[in-house]
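Next up: some structures, all given as structure tokens.
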Structure 1
Amino acid sequence: AQNFVDRQEERFEQSKTRILRTGDDLSFVGDGLLEFGDVSDFCGLILDRDPNPPLLAAVSTKRAGGDWALSLRSRDGLAGKIITLLKDGKKIRGGGHGDAAALYFPYSYNEEQIRETVLAALKQEKERTETPRVTLGDIFKGLDKS
């Protein structure tokens with residue numbers, strides 16, 4: 001058991017050096033280092049132990065059939081919201097719940113396209129939940145000047 005833990009910690013350290021971080025929004029790790037059972041633990045490590053954790057942690061894996069699996073982890077239900085925004089039932093499938101979810105992209109995508117797609121969904125979700133910059137008071141002020 002200790003040997004497994006040692007090998008997993010080594011994979012985690014290597015994977016940390018390959019994180020593509022986009023501001024406070026996303027930490028993305030590409031295919032190749034993490035094994036099947038590592039993803040949840042690794043994302044938890046990023047979200048819980050990083051002094052400045054991202055809103056979303058994502059790990060992509062090329063599957064045997066050539067398509068991509070993207071595992072998403074978050075706090076506050078963001079992973080589930082991203083799944084809802086992106087899955088279309090045809091090209092992009094997905095499932096999960098609030099803080100742990102997965103998307104499946106066709107083989108025609110590459111990791112950069114997957115990452116950009118997730119970033120676009122993050123931006124859309126942030127804009128959707130952002131407080132409006134224009135208030136009713138601002139609108140009524142404009143009517144007084146007419």
Structure 2
Amino acid sequence: MAEKKFLDITGLRHLVRKIKDSMAQKQRVIKNKNYVGDLTPNEQVVLDNSQFSYPANNAWWINIKESLVYDDSKKAFEFIIITGANPATVNFSYYLEVKRDASPMQAHSAYLFRMYCYGTQYQGGKRYGKVAWVTREKIG
């Protein structure tokens with residue numbers, strides 16, 4: 001008869017710590033770039049362009065991890081953008097069908113964005129992720 005193995009208290013604590021770490025929201029700060037790549041639902045990204053030299057109304061790209069776009073998926077993403085000396089606009093991954101306020105962000109400001117995505121749709125044989133809405137709130 002095979003020996004049964006049980007998890008001792010040390011192993012259980014290690015398992016719980018790993019589960020907490022994987023579920024905890026992580027933060028990532030990106031400075032002086034015009035894009036955020038591979039955004040995931042369990043992280044909050046801060047795009048800090050307060051010291052970045054860019055032309056007025058420059059477009060900054062927010063790209064979620066494409067593998068997260070699939071049928072019946074429901075995801076929420078959160079990110080903060082800090083602008084520098086000029087206004088800027090935000091664009092999203094080409095594979096997302098995004099409904100949003102496209103007006104420029106003001107110079108020397110901070111904005112909190114929340115993006116809610118669900119499922120997919122097909123247009124011209126290409127798969128696109130559906131985005132229910134994007135909220136934008138000026139926080140500074």
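Some points to look at:
- Origin of the value 1.4, where distance in nm of label points 7 Å out along Cα→Cβ at positions 34 and 122 was derived from one of 1, 2: 1
- Entry that produces 16 once relative contact order in percent (Cα under 8 Å, 6 or more apart) is calculated, selected from 1, 2: 1
- Origin of the value -3500, where helix-only ellipticity at 222 nm (-39500 (n - 2.57) for each DSSP H run of 4 or more, over all residues; to 500) was derived from one of 1, 2: 2
Taken together, the values in this text are just the output of simple stated rules run on the coordinates, not laboratory data. Computed from a predicted structure; not experimentally measured. Cβ atoms are built from the backbone, for glycine too; each structure is taken alone.
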